[in-house]
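Taken together, the values in this text are just the output of simple stated rules run on the coordinates, not laboratory data. Computed from a predicted model, the values in this text were never measured in an experiment. Cβ atoms are built from the backbone, for glycine too; each structure is taken alone.
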Structure P
Amino acid sequence: MPATSEVAALIKKYKTRFFEGLTASEVASIIAPASKRRFTAHSIITHEGDMADHVFLVLDGRARCFCTTRLGEKIPLLWYPPGETFGGAAFLSRQLDYIVSTEAVVNTTVLVWSRATIRSLSAQFPRLLENGLLVAYDYFVAYRAVHVSMVCHSARERLAQVLVNLATGLGQRVADGIGLDVRNEELANEANITIFTASRLLNEWQRKGILMKTRGKIVVRSTEALMFSEN
């Protein structure tokens, strides 16, 4: 476990919503009983259907949650950049299961609180539970936006919005723009379009210089150009 001061510095840097409204000493008290775990790229952090007995906060790297179809296909739902939390069902008095799985997209370090610990801390610091509810509210807002997009927006608009959201939340600044470690299949699933359509649109945007793509990687050169790209 790194020094509490080092973790607190990261949390401050990321402006983590989980700790909004808490003093530095309160944050230190909440961090102290947490453990640190390292997950290699593509390893599973939580399993859908398992007991929700831990809360996680991403310190570095990136993670995403997904559900699995009967045929074993992964359906990505939400992405977690540094500073984001997941596993909030562990806050509740009723023992629940994780409704999604979560995996590390790249090598990822997380802080982990057990269910007993996080419930004890939330009783001691009520603002922590309120922040957890606000995070859950934000996830619902994100779901609403996706649902409205699927009903009202074209395939082009949905894919552009997915790329802009990922670039804003998870992208890494590189020389030519914002880099993303994401595959065509993942983008197609998230935008609810076919892989063929995703590939066609990405190729078109690459020809226009809006982005560059290689296998498993995309560099977005202009999020504005993506949102206003025409047929």
Structure Q
Amino acid sequence: MEREIIYTGDGSHSMKIREMGVTYHSIHGAIQESRHVFIEAGFYASDRLERSDAVRIFEMGFGTGLNALLTLIESEKQKQNIYYETIELDPLKPEEAKTLNYCNVLQRQDLQKIFERFHECAWEEQIAIRPNFSFLKRGDNLLNFETSETFDLIYFDAFDPNVQPELWTQRIFEKMFSILRPGGILITYSSKGTIRRAMRAEGFVVEKIPGPPGKREIVRALKT
């Protein structure tokens, strides 16, 4: 797949895949969207914050690495330990990641090397990005993904259901439910009725909450 960088509404970059007709983030604002969906509605909704043990996060679709970068920033603010695991079948090349402007837009140029390290570090190997931030990325397809790990929070950031419908099925949400700890949260930008029904069929308690600019609603699903 060939990717090109585009500017979004808040001045931050996204990637676009022309042949698929998709972008990695909202055209209304990449940073704005990720903050709203995954940080404010996900990270800060977790009842694991401020505990001595690490908050365990699983991200479906590492993509540009923006969600990981924003989570690292918030973990610093909260002095919270994080274990962050993610899967990505078609990763950005390190040279592509270097051109993304997130650290400049966030006025955190000090994190540029760390952001690049997310993309450059070895696959299938847990590393310490920061003393409080452990990171593991897997080159895997969610359909085949298996793990004995459990998580407090899932960032479900697959491409749009119209583009990758196989990643938004009841079978997938059964798998997501199984790797969440009791009280854990799955957060995603899509609020389609078929997706909410698939989540509920697997035991999630599902709520629609206000979305970021350009999107009326998003979904937060709880494992009770």
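Kindly point out which one of P, Q the value 3.3 was derived from, the read-out being distance in nm of label points 7 Å out along Cα→Cβ at positions 143 and 199. The structure behind it is P. Suppose you compute helix-only ellipticity at 222 nm (-39500 (n - 2.57) for each DSSP H run of 4 or more, over all residues; to 500) for every structure in P, Q: which one lands on -6500? Computed on structure Q. Given 11.1 as the derived value for mean projected area of the Cα convex hull in nm², which of the supplied structures P, Q does it correspond to? Computing mean projected area of the Cα convex hull in nm² on every structure in P, Q gives 11.1 only for Q. A value of 1.2 was derived for distance in nm of label points 7 Å out along Cα→Cβ at positions 151 and 175; which structure in P, Q was it taken from? Among P, Q, the structure yielding 1.2 for distance in nm of label points 7 Å out along Cα→Cβ at positions 151 and 175 is Q. Can you say which of P, Q returns 1.8 when distance in nm of label points 7 Å out along Cα→Cβ at positions 23 and 167 is computed? Of the structures listed, the value fits Q. Comparing distance in nm of label points 7 Å out along Cα→Cβ at positions 15 and 63 across structures P, Q, the highest figure is found for P.
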